[in-house]
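Rule-based calculations on the coordinates, nothing more; no lab input. These figures come from a predicted structure and were not determined experimentally. Cβ atoms are built from the backbone, for glycine too; each structure is taken alone.
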Structure P
Amino acid sequence: MEKIKIQIILGSTRPKRFSEKPGKWIFEELTKREGVEAELLDLRDYPLPFFNEPVSPTRLNGQYSSDVATKWVNKIAEADGYILVTPEYNHGYPAVLKNALDYPYNEWNNKSVAFVAWGGGGGKRSVAQLREVVGELKMQAVDEAVYIAQFWKYLDEKGNLNTETFRETALQMLDKLIISAIELKKKRGKSVY
């Protein structure tokens with residue numbers, strides 16, 4: 001069986017951010033799966049300018065005015081599915097993540113996506129907004145998501161994340177994401193003619 005590639009995208013670039021902890025945990029869980037290649041993407045490594053292209057990304061055909069944008073879009077094109085790892089800021093998700101979602105368009109189409117979020121209430125409102133956006137990008141979101149409410153309560157004395165509370169949900173989410181990514185990859189490989 002051909003491998004599928006899942007990219008975990010850290011949706012925050014702030015200093016002392018929490019996103020690395022759940023991002024690395026989900027990455028480690030994915031690396032245990034046969035037939036899955038996992039890749040951790042950090043938006044800090046892609047300092048995208050705010051989207052200001054002269055036309056919609058649906059019509060850019062890879063012709064971006066920024067080398068960083070071209071690098072980002074090409075990287076996104078490699079994957080079969082994604083996990084967006086995001087905090088909740090003021091009932092929404094970070095602008096840096098929205099900007100990263102806005103550059104590609106065709107590269108997101110017909111691919112699977114899942115969410116890991118946190119905040120005072122677990123990040124549910126940020127995921128609700130993301131579900132609308134990824135739907136417009138023609139992505140298929142899995143139903144399960146990992147919500148970490150008051151994340152600081154799940155850190156040990158060394159600052160490590162205790163994942164036992166969320167592990168079962170995360171495993172179910174990953175199962176559904178992988179199944180969806182495999183099915184969509186098969187469909188993308190078929191001609192409509």
Structure Q
Amino acid sequence: MAVQYYATEYRSDETEAIKRVTPGHLYLPFSRFRNVSLKQWFKKLGYTPRVLVGAEGVSLDTYLNWIRLNGPDEYLALDGERGYYKTMQKLGFSPTPIVHSCYDTRVETYVAEGARRIAIKDGTAKWVETTCVTYPDVEFHLLGFLKGCTHLTSHNNTVWATNARAGKPDYVKGMGRERNILRMVENLRWEEEKGG
């Protein structure tokens with residue numbers, strides 16, 4: 001069963017729902033957390049979850065400085081080109097490389113270089129599953145969710161928040177911030193109970 005990393009955008013309603021449910025794993029998009037101290041945010045949450053941070057469209061220096069200051073458990077290589085991964089390694093960082101399905105040779109390149117965990121950004125369920133089975137000693141994290149990918153180690157989950165904003169579950173009646181938080185809490189609890 002894949003571990004779920006609940007994606008959050010550093011919104012006050014999402015923070016409140018996370019605080020109430022305390023899921024163990026969170027995915028943090030750097031674009032939303034670039035001005036946030038993880039230590040202070042964890043204090044606000046009242047616990048310290050395991051976090052995975054991902055970034056694209058920012059300068060490498062900005063991203064690395066934030067990583068140095070905040071020390072997240074895990075962080076993805078700056079998405080864009082392979083050079084970012086190698087540069088981060090040369091500077092003493094240990095990023096998780098990212099592959100895209102249209103560049104499947106990169107998987108074998110990263111494996112040959114010793115990567116034991118790789119993030120997959122896109123691809124069909126068949127491609128993702130085939131990749132996972134081909135490299136059984138490598139952990140794969142999917143930046144998203146695809147049904148039928150039973151060999152993934154982990155994946156992101158945004159359903160808990162997007163469904164709440166769409167009014168689901170519908171048994172939580174009413175509108176407004178508190179009702180939305182209650183829907184998020186219900187969705188998080190349901191996702192936690194069913195597992196990956």
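Comparing distance in nm of label points 7 Å out along Cα→Cβ at positions 10 and 130 across structures P, Q, which is largest? It would help to have the intermediate numbers written out before the result.
Details: P: 1.5; Q: 3.9.
Going through P, Q one by one, distance in nm of label points 7 Å out along Cα→Cβ at positions 10 and 130 peaks for structure Q.
Thinking only about distance in nm of label points 7 Å out along Cα→Cβ at positions 18 and 138, which of P, Q has the largest value?
On the way: P: 3.6; Q: 2.9.
Structure P comes out on top.
If Rg and Dmax of the Cα atoms in Å is computed to be 17.3, 54, which of P, Q is the source?
Numbers: P: 16.3, 59; Q: 17.3, 54.
Label of the source structure: Q.
One of P, Q was used to compute distance in nm of label points 7 Å out along Cα→Cβ at positions 34 and 154, and the answer was 2.4. Which one was it? Intermediate values should be presented prior to the final figure.
Working: P: 2.9; Q: 2.4.
Working through the options, I get structure Q.
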